[in-house]
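See the structures that follow.
Only the coordinates and a few stated rules stand behind these numbers; no lab work does. Since we're looking at a predicted model, the values are computed, not measured.
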Structure P
Amino acid sequence: MAAWAAVFALLLVSRSAYSQPSAATPPQIRFEQGLQLLLDHDYAAAAQVFEQLYAATGSERVRLEWARAAYLSQDYDKAQALFKDVLATAPPLPVREKINVFLEDISLAQGRVDYSFSLVRDSNPRAIPGVRTFNLFGLPFEYKPQFDTSPKWGINYRLLASKGIDPSRRWIASAGLLGTHYGDPAMNKAGFDAHMAYRLGFEPRIELKVSHESMDTGGEPLHRYTWLTGLHVIENQAGWRWSNELRHGVIEYPIYEYQNSTLSNYRLVAEKALAAFFIAGVELGWDTGRAKEQAYSYSGNSIGLTGTYYASSIGTKFQMKGSSSTRQHAAPDPFFEIRRKDRRRNITLNIEPSTLRIGGLTPVLELGYEKNNSTLPLSNYNRVIVSMSFKRSY
């Protein structure tokens, strides 16, 4: 376990810590030379160093770096085989999860058809206010929903196909079908999305992606959304992992054209391993929407905290997420003459038995609570969501 803790630390911190030779054994010096070659982006040479060193030492730590060097040099077949060999040694959960990220990315580039689904119970799928009698303009107002507002069971599903379309696999195309089926035709959702991504860099990761999503609900078009995403992910010497994502796009509502908007948002995520079994994270976000009618334009911000605990003794990952967001509309609502401002809070707990497989899929239990407080009474709601998802695992 101590050796694997060192491997996990190696995955999370900058490799520059090993770039200077010390009074170590010759294998350690060769290991440091391989790490320096990675820092210099000479991935093929680094892979050769680690391959020779693994033949001499049989070290899992070396094999893990050999796999990473093969991945960065885009020798995906070799990298995939090496990563799976490491998984076969039953590494601790944090190491396994890191390897899964690499394998997921490799399969995305090599080409795959994948699927996932989840069973969901939503206490308030239409986000209906619990209190339906309000005072507006000094007069009583009562809201009477014209449909069933009871809790619902549903099935979420997604089918995804992807493929690298150039020899270097820097261009990745993907398309998918997604939706939710509640058994109520008026509530069912179905749609598709398509993406074209270009990888400018692998470490740090830099990616540009063009996407489109179309969604229908109750057999009627809900929205059409096209956007461009820029992503930058880097790890520093202190062991922090930083992710920056900027998105800009246009969303259209065929039925509610007055809400058609230009949307922009930015997300900054920072994560750090505080121990071999615990990772803490924080997320900051800003978003704006410029709608056809000013009353539906908005600006907002959010903050979230994440804690991930790996219970290796039972092979399970626990992750708790909490977030708080505020959204302010640009002008008073045209009907209620109230300038809408929402404060949304939510908290979720994910429980993932990472080593459990059911038909090649890993089950994930999610418990969530969401509450929205708004200056527009009809937008106040609470909901509890419980889901059991099944996702691909390695």
Structure Q
Amino acid sequence: MRGTMFLSAVNFFGAFLNYLVHPILARNLSVAEYGDYQALLSFITLLGLLASVVSYVITREVASLIDRQDRIDVLRRKLNFYLTFLGVIIFLLVLAAAPFLNTVFKVSHGAALAFASLFLLFFFPLTVNRAVLSGLQKFTQLSANSIWDQISRLVLVVILVIAWPLKIIGAGLALGLSGLPALLIGFWQIKKLNLPQGSRKESYNLRPLWRYGLLAILFSVLIQFFYNFDMLFAKAWFTPEEAGLYGALLTIGRIAYFIGGAVPMVMFPVVASFGPAEAMRKYKTLGKSLLLMALMMLPVAFVMIFFPSFVVNFVVGPKYLSIAAYLPLFTAVIFFLTFMTVVGQYFLALARRTALYFLLAGALLEIVLLGIFHSSLYSFVWALFIAFGINTLGLLVLLARDYLRDRKHLSFRA
């Protein structure tokens, strides 16, 4: 709980810095260009799902190596080598596919996508460092590292969009380079931990990690799908102006999502460290995590629901006031999405495949509903509300079934 509160405070400050970026962009780019930026942001986030897989796998592995920290050093060096090479390969593939992708997402300036994808050149080793900090439950260091993403992006946007007005190109460069300072700081933080050094000739069996990685890939794909697919769908189906309006709505709604973002970051390594004899402790950890998430998100949701026009005008400016009517309903959508993320990470820490099948069914339901109901922004938001609400209900049923089963098994053993 201490880790959650500390990370939440830092993430709140980070979210504040991050959302300073959006008013700047919303006011200095046209509505269509702001829609381009949201599409770029969603696309590189989808590309980063492999890094999310790396984070889950390494965090879980490091949590199991607390008593053998020399093995952590061997694991980190081996994965840094392979994954840096993988990032370069993916970056080159994105450059080759850039003309096609710009056409699909209707990005007005082709070079913006290439500049935004520069993050692939260093994002994987950055993720390895952060996963080590998370697995060791070094939440103070992890928070200090994560905040540099928001600081760097804000500084780069001020330089490349305001001081040197490169418009969407500058915004793309800010996306592509914002993680570089955090990478350098991360190497210094790992060094300061003074982990025992493993032999450079020592091997590490990665095969069990790949098997768990397949499960983590499915989870990461689904979460990133829920988080980003709606924006890409809106960009493809709506006019550039309508897509820009929806991008502004998404920016505001994600405020609540980011505020609750520290909860699963802390919960995951804690739940992953529980053994079979600690079955009931995992439910207490999940319950506390969901309670903390609600306590942090409810004040923000209250303002969004009862003062939507003020929120829209404050965050993105008066030219987006038409989306204020959709904000109360969209706040509920974000609540469902946050719940799905927390519970999904809980099941992933336990390698519980059934829950991911529930999420997969929810993703298919979202595709179907958005494919049918996209005649207006209002129907679009309602489709998301129904899809996420049904998915949340399914996960609650699965949680209740698991709890009753474990409680019965514990009573039988007693």
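Some observations on this one:
- Value 1, 6, 9, 12, 14, 14, 12, 10, 8, 6, 4, 3, 2, 1, 0, 0, 0, calculated as P(r) over Cα pairs in 5 Å bins from 0, in percent, for residues 51-266 alone, assigned to which of P, Q: P
- Identity of the structure behind 22 (criterion: relative contact order in percent (Cα under 8 Å, 6 or more apart), calculated), options P, Q: Q
- Here Rg and Dmax of the Cα atoms in Å, for residues 171-250 alone was derived from just one of the structures P, Q, and that gives 20.2, 58; the source is Q.
- Answer label among P, Q for the case where log10 I(q)/I(0) by the Debye sum over Cα atoms at q = 0.10 Å⁻¹, calculated from the coordinates, equals -0.79: P
- Computed -28000 for helix-only ellipticity at 222 nm (-39500 (n - 2.57) for each DSSP H run of 4 or more, over all residues; to 500) - originating structure among P, Q: Q
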